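Just below sit the structures, each encoded as C-alpha cells.
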Structure 1
Amino acid sequence: MLSAIPGSGKSTWAKKYQKEHERTYIVASDEIRLEFFGAVNDFRDEKRVWDTFLERINHYAETMDNVTVIADATNLQNKYRRMYAQLTPKFEKHVLVRFDIPYDICLLQNQMRERERIVPADAMARLLAEMEEPDAPTLAYYNEYRVIRNFLSKEALKEQKQKSAQH
C-alpha cells in the first residue's frame with residue numbers, strides 16, 4: 001500500500017517497481033476514475049471507485065499465486081491504512097510504503113503532470129494537512145514498513161539541479 005500526497009511520485013515509483021519485479025500489478029484509484037468517468041479528477045461516485053479498488057486488489061490474491069499488488073492511492077490516514085490491511089486478508093504479506101518527499105518537490109512534480117492530472121493548490125494543502133504518520137496500531141497490520149525519501153521524477157531532478165546551479 002502506497003501512502004503520500006499527490007506529486008510525491010507514488011505512481012511513477014509503482015510503475016518502476018512493476019518493471020523490475022515480475023507478477024506485480026498496480027491498482028490505482030485515479031485509473032479507476034479515468035476508466036469509469038473519463039477523468040482522474042471526477043469524484044462523482046467515490047463509493048463505486050473505492051469498492052472497485054478493493055475488489056481489484058482482492059481479485060489478484062484470489063486468482064493468482066505469488067503476486068504483488070500495489071495499491072496506488074493517497075492513503076493518508078491511519079484508519080484507511082488499517083481498513084485496507086484488514087480487508088485484504090488473503091495476501092501473505094502487507095507492506096506500507098510511505099513517501100516522505102518535501103512538499104515543495106511534491107508541488108513541483110504535481111505541476112509537471114499532464115494538465116488533467118494536476119491537483120489544485122488548495123486540494124494539495126488540504127491533503128498535506130490530512131497526512132498522518134503511521135502509528136503503532138496501524139503498523140501492527142503490516143509485515144513491513146518502508147519510507148521513500150529520495151525518489152524524484154527525472155524532470156524534478158533536472159529542475160532541482162538547475163536551481164542548485166543558479167545559487
Structure 2
Amino acid sequence: MNQENKIPFNKVDQSILQDIARTLVSNNVYYCQSSLVSELFEKEIIHIEDYENFYLSDEKIKEYHNVKTKKEIQEIKDNGEDIQEVFEHWLVSNWLLEKLKDQEEPILETDLETWWGRTCTGQSIYLDNNIQELAYEYSYDERLFKKKVAWILISKDII
C-alpha cells in the first residue's frame with residue numbers, strides 16, 4: 001500500500017488505533033515481570049545504572065516541560081525532574097525493544113534479561129500513546145489508508 005495514502009495518525013479513528021495496537025501488543029509483549037525486577041533491585045543484583053534512557057534527553061525535557069534554554073533544562077535536571085518514573089517491567093520482543101529504545105523509553109538491560117520499563121500504569125498497554133504510534137507506523141492495515149472512490153457517470157440514456 002502506498003504510504004502517501006495513509007491517513008494521518010491524529011485523524012485515525014481511536015477504535016482502529018486501539019485495534020492495531022492490541023495486535024502489536026499481543027505479538028510483541030510477553031510477560032509483566034515487575035515483581036521479579038523489584039526483588040532483583042532489593043537484593044542489589046541489578047542496579048539503576050543498568051537502565052538505558054532512565055533520564056530524559058534534553059530534547060525530551062524541552063518537549064515534556066515546555067522549556068527552551070539550557071539554563072531551564074539544567075534546572076530541571078538539578079531538581080531531579082528528568083528521571084523517567086518506571087512503574088512496570090515487561091519482557092518484550094527484540095523488535096519492540098529496539099523500537100522502544102528509538103522512542104527513548106527506559107530499557108533495563110542486564111546480564112539476566114532485558115526489560116522495557118513502562119512509564120505509565122493503570123491501563124492496557126495498547127492504550128499507551130507510544131504503542132499506538134508504533135502500531136500506526138508499522139501497520140499496513142487497510143483501515144489506515146484512504147479509500148479510492150470510483151466515480152461512475154450515469155448518462156440519461158442508460159437509466
Structure 3
Amino acid sequence: MVPDIARPTEYRKAGSGGELYSEIEIHASPQRIWEILADFSRYPEWNPFIRSIRGDLVTGGRITAELRPPVSEGMTIRPVLLNVEPPRELRWKGHLLVRGLFDGEHVFEIRPEDTGRCRFIQREIFSGLLLPLFTRMLKDGTARGFADMNAALKERAENPEKR
C-alpha cells in the first residue's frame with residue numbers, strides 16, 4: 001500500500017518573487033476533483049480558505065473570490081481567469097490595486113496518477129514591489145489556508161456521500 005502524500009505547503013524564492021507550493025494525493029478521478037473545484041456555489045459547504053467565488057468559469061473572464069486565510073484578515077479579490085482546462089487546470093491572476101505592486105498567479109493542477117489517484121497541486125506565484133511586506137503573511141496564514149483547503153478537497157472527493 002502506497003501511503004497518502006500530503007506535502008506541507010512551502011514558500012520558496014522564485015526569481016525576484018516567491019511561490020507558495022502545496023500538493024496532496026487524492027483517491028478520486030480527475031473529473032470528480034474538477035467537479036468540486038468548478039462548483040463555486042458549494043464552496044461555503046466545504047472550503048475553509050476560499051469561502052466563495054462568483055463569476056463564470058471561462059478563460060479571460062473575471063471572478064470575485066472571498067479568501068479567509070487562518071490568522072489573517074479576509075480579503076476579496078477580482079482576478080482574471082488565465083486558463084480553464086477541465087479536468088486539468090484552473091489558473092487566475094490578480095493584482096493589489098495596480099499591476100506591479102503585489103501580483104499573484106494562482107494555479108490548481110490535477111495530475112492523474114495510477115489506479116484512481118490524482119496529485120492535486122495548489123500553488124501561487126507572487127511578485128511586485130510590496131512582496132517583502134506580505135511574505136510573513138504568505139508563509140503563515142496563506143500557507144495554512146492552502147493546506148486546509150487541500151485537506152477539505154481530499155475529504156470531499158474521496159467520500160461520495162459528500163456530493
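If Cα Rg over 2.2 N^0.38 Å computes to 1.00, which of 1, 2, 3 did it come from?
3
Figure out for me which of the structures 1, 2, 3 the number -6000 belongs to, where helix-only ellipticity at 222 nm (-39500 (n - 2.57) for each DSSP H run of 4 or more, over all residues; to 500) was derived from the coordinates.
Of the options listed, only 3 reproduces it.
Bear in mind that the values in this text are calculations on the coordinates, not laboratory data. The structure presented is a predicted model; accordingly, all values stated were derived computationally and were not measured.
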